[in-house]
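K.L.:
Given below, in the form of structure tokens, are the structures.
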Structure 1
Amino acid sequence: MKSEKIILLAVAIIFMLFESCAITPESSKVSKFNIEKDLLLVQFDCKTDVDDLHTVAALMTILSDPNFSKINYHAVAGTYGIQEGLYVPPNDLFKLAFGDNWTDAHENLESAVQKVKTKIKVTLENQGNIWIAEAGQSDFTAELIKAIQIDLPKIKISERIHVVQHSEWNEQSAAPESLEFVKNQADYYKIPDGNAVGNGTPGFRSADYTYWKDKIKNPKLIEIWQLAIDVSNQYNGKEGRYLNEAIAAGGLDFSDLSEVCWILGVEDIKDAEHFFNLYGI
């Protein structure tokens, strides 16, 4: 009887030790963005959905928050893949929102790769990591990684360059070899789609939410949002471009921002209304 008690006690102690050492969901999470050292790249395809334009405005809204205002970021336009359809010209909006802090890959792909590569190298050499939010396809990312591998062959790409994608359509619209290369070389994350609510990431596509003006008080942000909405209305569904029904109904679609929210650790935002309640300034 005594020996049985000893065995039961030993089993209980082993179980307690196992529980204390177990990896919890929280402890197993990826180490995300380091505001002091890392670079956030937000890459917009702008072809052919106009939701990227709303995402630009939403990006500047969250980056205006004191918690994120010191982030080192850079935007890239024209990072599309093999999809058909016309480009949505975003230059006026990008200039208003980002000033000189953006690159035009649509105008000159090779030049854009070299320019962004220089920014990446500075961060990597200063022991920071790269976080790429793909509001588009992986084709541009693949070219960036190839350029980095040539210049910095000792850098462990799989540990230092993190790529986040939320859209299956974006994956399907990338050149297959580019997507496969990025998945094999980088630290690649496919997160739940930002067009839907309640799937683990914010759902930022809403035909009904139209109250952003009641929340945004910053004059510059109001100007950015208004231009984003005006340009998106100008090109939405025109000349064979994709018709975004939420935007056509007068609502908002900044679904690509779900990737940025995941990178910054605020993926528990529910929807557009919740976003503006949090970051309307």
Structure 2
Amino acid sequence: MKIWMATAAAATVLFAPLASAKVLIDIDGGLGYSFNSLNEGSLANDEIDLQGNQSSGSPTGLNQDAENGLYAWTKISVPIFPDVGLKYQNLYSTGTNTIAKTFQYGDKTETFSGEVESEFDLSYFDLSLTYGIPLPTASIDFGLNFRSLIGGFSAENDSLNQSIDTAFEVGSTPIIVPMLYLGGTFDIPVADVRLGAELKTLPIGDTNITDWEVKGTWFAPLPTNILVKLGIEAGYRNYGLTIGDSTLGADTSDFASEVNYSGFFAGAAMSF
């Protein structure tokens, strides 16, 4: 009995600071795997078709398929201050096709002849600043999201030293895209289940970025739930990018594109 009492006392001393911190700060997060599909991929004013396999003419096909990738996210909530959300998504497609064609992407032009390996990478980092409207078993969040595009487009024929390599950068700085954010969660306490959805979007005339997801999270009934809940999450997301001939008065015709990825995802989740 004395041993058990001593153990309980030690646990109380060890976890008391964490319990106190939990009153002031909430931390949620997830880490998992996305099973992606490329639904549409038109680049450079319909000169390039990511999915197609046509070797010449317009559009030139690159025979790409989406690759599965990792994702990770966290959300930190502190009273008074806006909630801070961070997210990384690995999202890209690759392909190989025999091409005989000259095409341009951005300020790069190349004449390809032979087998070309290509990649279109829409991977990103997100920073969200949001405020929530708390309800009895739900929350509605709204604010801004800042997306750093860390990928780009590349195509190369190694044997003939032919290549195009264009990063989503201005100079050497990654492009930062401001977006509107709207999200919400709904808890089902008796089942330890949380349902959620979020929308990040930037509609500017003919240019539009829309990224949405829905998901469910189940928290395991563990003794540690008083401090941190551990569970699993799964859902579906859709990410569409449309770039028109003109964006905010700037000529973006060289980058005019329409790309859409979607897919299911699953991973581990925690709530502190």
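K.L.:
Which structure, out of 1, 2, was Kirkwood radius over Cα pairs in Å, for residues 96-159 alone calculated from, if the result is 12.7?
P.N.:
Numbers: 1: 12.7; 2: 15.5.
Source structure for this number: 1.
K.L.:
With P(r) over Cα pairs in 10 Å bins from 0, in percent coming out at 6, 25, 27, 19, 12, 7, 3, 1, 0, pick the structure among 1, 2 it was computed from. The partial results should precede the final answer.
P.N.:
Details: 1: 6, 28, 34, 17, 6, 4, 3, 1, 0; 2: 6, 25, 27, 19, 12, 7, 3, 1, 0.
Of the options listed, only 2 reproduces it.
K.L.:
So helix-only ellipticity at 222 nm (-39500 (n - 2.57) for each DSSP H run of 4 or more, over all residues; to 500), computed for just one structure, reads -3000; which one of 1, 2 is that? Please report the intermediate quantities before stating the final value.
P.N.:
Details: 1: -13500; 2: -3000.
Checking each candidate, the match is 2.
K.L.:
Here's another thing I want to ask about it. To which of 1, 2 does the computed value 23 (relative contact order in percent (Cα under 8 Å, 6 or more apart)) belong?
P.N.:
For relative contact order in percent (Cα under 8 Å, 6 or more apart), the value 23 is produced by structure 1.
We did not get these values from a lab; they are worked out from the coordinates using the rules stated. Keep in mind that this is a model prediction, so the values were computed, not measured.
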